[in-house]
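J.: The structures come next, written out as structure tokens.
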Structure 1
Amino acid sequence: MNSAPHTLDATSHSKERSMTFWQIWNMSFGFLGIQFGFALQNGNASAILQNFGAHVEELSWFWLVAPLTGMIVQPIIGHYSDRTWNRLGRRKPYFLIGTLICCVALLLLPNSGAFFIGKTALFIGAMFLMLMDASINVAMEPFRALVADNLPDKQRTLGFSIQTFLIGLGAVAGSWLPYILANFFGVSASAPAGQVADNVIWSFYIGAVVFLGAILVTILFSREYPPAEYEAIHGKADHSSAGLMEIFADFKRMPRTMKQLGLVQFFSWFALFSMWVFTTPAIAQHIFKLPVSDTSSDTFREAGAWVGIIFGVYNGISAIYALMLPSIAARFGRKKTHAFSLIAGGLGLISMYFAPNKEFLLISMIGVGLAWASILAMPYAILAGSIPSGKMGVYMGIFNFFITFPQIVNGVFGGPVVKAIYNNQAIYAIVLAGIFMIVAAISTFYVQDAVAINMKDKR
């Protein structure tokens, strides 16, 4: 891909244009597709791997693929997308490449058990999970940079909130789809041991179509600033280091705000990783009273389907709350808004331990939904105002380090802790996740919001 030429000096700034609601909507619409696929993965990957023979203490190791690929892929994609310009644009080529690869993985992952048996199916399924994770990371990272590229700071909270709303819509649809196919369209939710039920398989097929269609909306109906105009708005980028080594130089020079947000992100994403990995076995054991060894009965599949329902609820809540975030943040500030949301999420996760029945979990997910909406919007809105000119892509990618590192730590130690300390009772991993979410809220108050400080100084 061609490097974007620098034709204007940084002194020739032009005014960054505001965008209409529907322009922001079209620009962000591809995230609906990304999250549709991501929700299918979150709600079903643990159950699929357990269908193929994975033990509960091994699940976090298989899920390590996502943060590991994200840690490597996102800074590199950000680095090169800062320098890319061709007929598709700067960020759009990466959307399309990541989407096409992910669609292939969506088609193949649930079918691993149909072509292979035993540990071979488990290994092949894990490979397709890795392919899906890598491609989602390729598609996802440039979307964050695109919003920051195109919007002035006064619209960035709105931009990330609309993005979060679309994420919520996609996640609700993706989470609920297997349940809907089974209960309203008669698609079988049963399967022989070692294979995936038809309702899940068809959900992944539909997910591939939705993913591709949503990305095409963004590619066809949104624009990016051409190189000269982009440089006039954002200033001339400092590319003093050569090649990929510049990523390490940028890492050393990361803004103070990013470092402070890193602690918040650590506790937040440690908690989220536990929720995604251990909710299915936790509910199967704690609510449906199944033994640890039961990973293929119809009751276990029912527990997995209910996980899809409650995950859809928290994503639906996040979609609604995302539309409220700009006005709440304008009144109370970004940091207080984020802290409140994280506390709500922590209490929601902890309440799952006290749930008397599966329906109570719907209430638990209200708090989780508030936290999820804020996690997807507030840190990026705070961060964007502190990033140097011309570095939006690479710093959004580097910021992903603070998302992936806690997941890697959890992935390495989470499974053994569940086995050795919690006696394979995954519900205690969910309780710890709630505590970590509250710690993240406390950490938020130590973050410096550079834009908020500047606005206060001007008053």
Structure 2
Amino acid sequence: MKVCVLGLWHLGTVTAACLAQGGHDVTGLDFEASVVDGLAAGRPPLFEPGLEDLVKAGLTAGRLRFTTDAAQAVESADVVWVAYDTPVDDEDRADVDYVMERVTWVFPHMRDGALLLMSSQLPVGTTRQLEQRFAAGSRGRRVGFGYSPENLRLGKAIAVFTRPDRVVAGVRADADRERVTELLRPFDPKIEWMSVESAEMTKHALNAFLATSVTFINEIAALCEQVGADATEIARALKSEARIGPKAYLSPGPAFAGGTLARDVVFLSQLGVAHGVPTRLLSSVKSSNDWHRQWAQRRIEQLLPDLRGRTVAVWGLTYKPGTDTLRRSASIELCQWLNERGVTVRVHDPAVRSLPASLVGQIELADSAPSAVQGASALVVATPWPEFKEIPAGELKVRMARALVLDPGRFLIDTLGGDAGIAYVSVGTASAHT
């Protein structure tokens, strides 16, 4: 099948490379020449484990190519898969017009009988708007429209795409259903079929549910810190409840970040306002999560009230392990907060080789995790990179001025939490484990 993937950042590059691996003839289309040039040379625009090798394999096999030429990419395509990572601002509001405009640019080049499959994270009703725009200038052509919400996760995107638990797909016609089935056949997924609007709404509902689960357990954790309970024990009991289940998003730890979950919470809140439907629960999720993002700051102030002049080490800068994405990173917010209070901030991240311009002069970049903690009064484990588990407790005690470790998600509890010489602090416990 001939496929054009429109939009080549994380979602689009993974989609294009995986489809080519599955045997399809894929052209990746983006209007940013620097992105296309890099991909044509086998360099993805961001780090994702295995992605560079997958792109190079597709290029070598001749099943994958990249271009900025819409006509070249779209005219012979059976499917145009829209895979833009929808931009969001600092208030988690999506720039819908950015995606809509670029999709509209390819309309004149789509052939009769093709399918436009949306996966970008956009408000419910967007696909119908695009159908109406196409119909207004269709010149007699008929194009199918469908929606399949993306479900990729940074650091695990290739596995999620090629071995999905299931795929949600909304289409208008049986012919479009057959085309989506053929498109996804190499990955043999279970497909949950529904209407286009239901598929759009599913993405909102799923992310809002996950976001609500995260904020729920972190609010429970905040109360546990005050009354002497342990939030991980509460979470374990909840997950053993048959009506909840072991895979529930109920692990006390950092606030959710990155914009993906928050974007859908905002979508649904805006939808409620537009239709006069109160969304009191959903509307409170973002404010609760924003408050919890300051957990490390609050705990540092409690444990080190005289901050100025101290050194604090931070392990991890990226949004999550397995990626080099820094945008919306809670770790960067923490580093800036510490710097503003006269703290020397020393960080290490396995994926960061140089600091972004905004942080130069504010923090020091260490070449290893042990060197980052030298002379530090506290260590914050901000990103759970596996490499950090290899650092023995003894090395921290020797190097640090005070062996105080703040590990929100208890990532290092097995290696550090039981050491009597380390004050170990995590979300949902009343005080440091010593």
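Read-outs: derived from the displayed coordinates by stated rules, not from any lab. Worth saying up front: this structure is predicted, and the values here are computed from it rather than measured.
J.: One of 1, 2 was used to compute helix-only ellipticity at 222 nm (-39500 (n - 2.57) for each DSSP H run of 4 or more, over all residues; to 500), and the answer was -12500. Which one was it? Working shown, then result.
T.: On the way: 1: -25000; 2: -12500.
It was calculated from structure 2.
J.: Rg and Dmax of the Cα atoms in Å, for residues 109-204 alone was computed and gave 13.8, 44; which structure, 1, 2, did it come from? If you can, show how the numbers build up before the last one.
T.: Details: 1: 18.2, 55; 2: 13.8, 44.
Label of the originating structure: 2.
J.: A value of 1.07 was derived for Cα Rg over 2.2 N^0.38 Å; which structure in 1, 2 was it taken from? Let's see the in-between values first.
T.: Details: 1: 0.95; 2: 1.07.
It must be structure 2, since only it matches.
J.: Given 12 as the derived value for relative contact order in percent (Cα under 8 Å, 6 or more apart), which of the supplied structures 1, 2 does it correspond to? Show your work: numbers first, answer last.
T.: Details: 1: 28; 2: 12.
Of the structures listed, the value fits 2.
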